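Multiple structures follow.
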Structure I
Amino acid sequence: MRNPKIASRYAKSLLDLAVERKEIDAIRNDVTFLLDMLKSAPDLRAVLNSPVIKADKKESIMTEIIGKHVSALSMHFCNLVIRHGREGSLVEIYNAFVRLYDKHMHIVTAEITTAAELDAASLALVQGLVDVDAKFTVQLKNLVKPNLIGGFTVKVGDTLVDASVSTKLKNMRRSFQENPYLPEL
């Protein structure tokens, strides 16, 4: 991230304006669309990051590409960022907006990492176990890492529960290496 303070300031401004205009969910959908587009289009990011291309040309390019897909507020915000020379930070600004939106809407992301993809029933079971606090809505993400061998890890905020086979094997290996027992001969 180039400058997290700038990204959070712009994101907070967009969130405040969206709340004021009662367009918060529409703006969240726009931001998700824009993030997906910017992450999947390296050529567009190259154009936005180019110091050779003038701001008004970048604005017209963005208006042509996204103008029909996003709200007027999202379009004006994007053009404002470009006018202020911060277009290289759009991805960071939009990511900061998503974090602020989740905080504002009391949404917490929980990540369950398993060796294989979980089916819908297992995900629903984990969702029920993680969804204990009525103050927050939990969004569950299933990540797959085959090197876990088996078991799972669950991360909610700063809390990590590691019940993976690979961690248990590492702990066993460590305990055998630190074993002070020496057999008598």
Structure II
Amino acid sequence: MLDAFSRAVINADSKTACIGGEELASLRSFIAEGNKRLDAVNAIASNASCCVSDAIAGMICENTGLIQAGGNCYPNRRMAACLRDGEIILRYVTYALLAGDASVLDDRCLNGLKETYVALGVPLQSAARAVSIMKAICVAHINNTNKMYEGTSKFRKMDTPQGDCSALSAECASYFDRVIAALS
């Protein structure tokens, strides 16, 4: 697993050069934005169960055949497997967001995911749709625009990161896009 620092060292080593210039500026920015990154990961992780269950429910609402006899979320053990897989994917996306590097996501989650799902008969389009819904939910949590359950026990209010979180939102969205691309 790499992080932003390890990635900079590997890139500099491959060029047989010292870390400097653009890499150093990038690392300086990574450190300066550290609290925002931690707040973003905390906002996602603290609401992970709701993010996953809402994404799976949204996918099922769009394709109700999944929960009918013969559907891929029927019986309960298949639904449980779907929820479990969603939580695993979300966990690795948060690891990548925390590290600022997608290597952990690629190596430990996406490597062979499509082939496994094809072998198990999991509909890739439905899985990709659930990830897409999860992406929208997590980006809303990072930007503090997820107000659907505000005021209820389902919503865990997080401290709003100070400043603009658009770069973190885009980074998070790019990790979800990697998952969707791996399923396509």
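Bear in mind that the values in this text are calculations on the coordinates, not laboratory data. This structure is a prediction, so every number in the text was calculated from the model and none was measured. Cβ atoms are built from the backbone, for glycine too; each structure is taken alone.
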Taking percent of Cα pairs over 28 Å apart from the coordinates of each of I, II, which one would give 31? II
Source structure (of I, II) for distance in nm of label points 7 Å out along Cα→Cβ at positions 16 and 56, computed value 3.0: I
Origin of the value 4.2, where distance in nm of label points 7 Å out along Cα→Cβ at positions 32 and 112 was derived from one of I, II: II
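Which structure, out of I, II, was semi-axes √(5λ) of the Cα gyration tensor in Å, for residues 40-119 alone derived from, given a value of 25, 16, 9? Walk me through the numbers on the way to the answer.
Values: I: 31, 16, 12; II: 25, 16, 9.
It must be structure II, since only it matches.
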When FRET efficiency 1/(1 + (r/R0)^6) of positions 104 and 144 (r between Cβ atoms, R0 = 30 Å, to 0.05) is computed for each of I, II, which one produces 0.70? II
Can you tell which of I, II yields 17.8, 59 when Rg and Dmax of the Cα atoms in Å, for residues 80-175 alone is derived from it? I
Here relative contact order in percent (Cα under 8 Å, 6 or more apart) has been calculated and equals 29, so which of I, II was it run on? II
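helix-only ellipticity at 222 nm (-39500 (n - 2.57) for each DSSP H run of 4 or more, over all residues; to 500) computed as -18000: which structure among I, II? Before the final figure, lay out the partial values.
Details: I: -18000; II: -21000.
It was calculated from structure I.
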